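Got some structures for you, see below.
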Structure I
Amino acid sequence: MTKFIFITGGVVSSLGKGITAASLGTLLKRRGFRVSIIKMDPYLNVDAGTMNPFQHGEVFVTDDGSETDLDLGHYERFIDERLNCDNSVTAGKIYQEVVRKERAGRYNGGTVQVIPHVTNEIQENILRVAKDYDVVIAEIGGTVGDIEGLPFLEAIRQISGRVGRGNVLYCHVTLIPYISAAGELKTKPTQHSVNELRRIGIQPDIIVCRSQLPLLQELKDKIALFCSVANDSIFEAIDADTIYSVPLSLQKQGLDKLVIARLGLQYSEEIDLEDWFEFLEKRVHPERELEIALVGKYTGIKDAYMSVNEALLHAAIHNQVNAVIRPIETEEIEKLGADNVLKGVHGILVPGGFGSRGMEGKIASAGYARENNIPYFGLCLGLHAAIIDFSRNVAQLALANSSEMDPGTPNPVVHIMEEQKTVDKLGGTMRLGAYPCRLEDGSRSRRAYGQSDISERHRHRYEFNNSYRERLDVAGMVVTGLYLEKNLAEIMEIPSHPWFVGVQFHPEFLSRPMRPHPLFRDFIAAAKEYASR
């Protein structure tokens, strides 16, 4: 029988529910259980695809092309499992399905209501994931008390009646604020948060307390007393300098053993976290420091490039260096010039993005890396920037456009995908999800991956115009990765450059703490070599 763990949050948002879910999933998987994690967001967007990066952070893309919340990236990185559309549930997705069924007559003319129709649909999404796993962890987005989250909380309250209370565990993540004037940690916000949860029928089994300082036992006893939770079920999540230390902290406190006991799980494997300890040990003892320029359009918010930042961290630790990321707004380069803004960096990474704003800054960054032999890594739009720079300044192509969306160029080197042209007037879509790629023998990419056939995740509508392939190849920029079915360029390199690689896909989504993505790994290795010259 599948076991279910529901993680809710109280007091304020951004407490680390996602990291708590991912950490617990890691510990249970290391015990030998098959684990999956679901993110349930109460917003009315059907998915995260159209949400502003400044407001919501990055869009994480799964193999099946689902555009999801960035928490799914944390889940995949921590439990090392590839998730899909069923692992991302939004209120918009739920209501869309309920309305579809109503229009199709699936409710036999009955009045369609939040209870039971919406709550049943939420539960069906949870149970659909559960069929292949021993444990399913579901994080409920938002904060207890939010009106839009009530259907989700009601659904997880009801589900214990369907699967049995002994197969369900409720974990509440809350804040214990420190009041500096009084010199005390305060439990009252947590008490109110738990009371709100209990008011709608959910009694938490475990409380994880986010705080700046360690919790004294008397404080834990007070929380246990006022929240009707066992004394051994109060855990602390102290502010950490890295999210990757959280699983070790929770395991040291015995969270995984308590969860296993409460759910009646049987395990045969002793937990092995040696590689996790080694990962953190390398992090605090780097051989040297590197400065990596992250040239983007949304650098004002760190979450907009969450997976890129994490992939750089993984690669840096593997190479035993500390990669200091210098976030640079592309428009700053347009105003001040690449020479003034990028001077002193050991590597330049240009990530994905949409629209023409700041495009010239990205193009200038690629040119600066090319001219000064600085390692360059272009992701999606970062590849387009490199192509445009090379076409203008090396291949001398008259039709090299100034931006990927420049309507004034009749046949640009970067153009909208052919299959998108026919649907664009109807709204169009993007190439989303995993696609295969064949790597050229002898290329940097082939050496990095160690194999000729790979699969990577995409999220784009524009690509390299193949009609210019021969002219760029002669000039020195070659296609080294190809989507054979459509004959589309997936990877392009400048072989004469120490390390210059652009990719059409988003490799950051497949990087893992103990298994950094091959291209990120080699990019940081090249930056390390450049810094040593």
Structure II
Amino acid sequence: MAHAVKNLFPQAKVAIGPSIADGFYYDFDIDRAFTPEDLIAIENEMESIIKKNSPFLRREMTKDEAMSLFAEAGEIYKVELLQSIEAETVTVYDEDGFMDLCRGPHLPSTGRIAAVKLLSIAGAYWRGDEKNKMLQRIYGTAFNNPKDLKKYLDFLEEVKKRDHRRLGKELDLFSINEEVGPGLILWHPNGAMIRKTIEDFWRDEHQKAGYKLLYSPHIARLDVWKTSGHLDFYNENMFAPMEVEGTPYELKPMNCPFHIYIYKNSLRSYREFPIRYAELGTVYRFERSGVLHGLLRVRGFTQDDAHIFTREDQIEAEILQVLDFILFILRTFGFEQFETYLSTRPEKYVGSDEHWQKATTALEDALKAKGLSYNIDSGGGAFYGPKIDIKVKDSLGRAWQCSTIQVDFNLPERFNMTYRGSDGKEHRPIMVHRALMGSLERFFGVLVEHYAGAFPLWLAPVQVSVVTISEKHGEYAEKIASGLLQKGIRVELDADDEKVGNKIRKSTVKKIPYAIVVGDKEMEQNSLSLRKRNGENVGPFAIDELISFLCEEINLRR
């Protein structure tokens, strides 16, 4: 692709071009914006290069030789890359006169490329730093044969249809207003109703599982974040401090310290453990504008957070319980396939090696006890402890990070947390951080795409639409709607003066699970049929039978 761009736009300078999970990209510095027509021309030029079947020739040279080669060609970005390479020798690949810096290996020749497609254009800062120049990034993909390429392109079309930003607007779920601020979500009534349903379920299940529910402030003195270590290890993701009466305060990036202070408000005994605190706590993180993405990457979000304080002998049992809780919650929302990772100590960390080893062993032993297969994410742990990360796979097979369990010996030490043991002495508790859904915003976005906006009955913002055939059926329809509302079923009455077919189509477009059509027959027989959003009819029911049918499905959370 880079060769094709240089053929068509000789003034373009090439920057970085790696392979990625679903294809590749290359960044270019060029004095005009690439257009969709340019992509077509570049793709055609790539096909010409492929037909030539030119070999990829590997050349090894000293770093100084390579710097001279690229400097002479005016490729300033390659020179800068070479300056940051410590090795004395590097490899350059030559393809029909086009030279590029690359580790390799490559295919033997261009003719081996069977199916390729350029997908999109985006902006990208050089080396990902917003202080650097904005470059233009071209994304593409390649497959072993045209059939697999077509299958992938069809998949991308389905992804577009399910995009939560598009469906969020169509279904009136949420919006982001630039005047309010990027990465800050405005929940509309439909989205708020789904969110309330999720939160109500979450709170009920946590109370059943022995958690105590908490609320905490949105800001705290800066010293709190110094003590926790966030100021040293997480500062780049925190908003700038604000001053209140001469004292610096900080928007909270985490809920952990608040739960610790609640713990410390009382003297604690070993008999109290485990102590389980849970909070739907809104936090704020400074995500760069270039990575913000609808609900999936935001600046203000609500974590389904919990912190469990345990004795050391209780850690594994608590982790096992949390694993069961996670799988129950995720399966209730319709997820059945998961990827599990054990994330170990990162380069920057706090605490002793001994504590890190104990924490990692506890997590690994719990995974083995549950019989869960897992991958090791080396260095992927939080700065204060190792963790288990669980990704859900949606209906398209995409993996999304949601759940996490982290074992932490360090914050209890930093905040001088203690409890009175059975020996009458002071001991240090262990802290388990965990989230089942992660952030509500991200989880909601994943749900929208998983269901393509067609939520199951228990989650749908409007569960039933009552549709009249004509004006004379309005009073009876209102009676039905009122009866459903009294039983807690979310209803929308459509008694507008328009054709019944249009009303049913409106209900289908809104993805309302059921519609009840009310006409002469329904009034005469005092019975009703449900029309599913896929067109299938269920019933007939007497009104009491209908309510029982709907309530059963809602309560089962199918």
Problem set entry | For 4.3 (distance in nm of label points 7 Å out along Cα→Cβ at positions 99 and 283, calculated) the corresponding structure among I, II | I
Problem set entry | Value 24, 10, 9, calculated as semi-axes √(5λ) of the Cα gyration tensor in Å, for residues 91-138 alone, assigned to which of I, II | I
Problem set entry | Origin of the value 1.04, where Rg/Rh (Cα atoms, Kirkwood Rh) was derived from one of I, II | II
Problem set entry | Comparison of I, II by distance in nm of label points 7 Å out along Cα→Cβ at positions 291 and 483 - largest value held by | II
For this session: Of the structures I, II, report the one carrying the highest value of mean count of other Cβ atoms within 10 Å over residues 131-138.
Result: I
Exercise. Taking relative contact order in percent (Cα under 8 Å, 6 or more apart) from the coordinates of each of I, II, which one would give 10?
Worked result: II
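Every read-out reported here was derived from the displayed coordinates using simple, explicitly stated rules and does not represent laboratory data. These numbers were taken from a predicted model, which means no experiment stands behind them. Cβ atoms are built from the backbone, for glycine too; each structure is taken alone.
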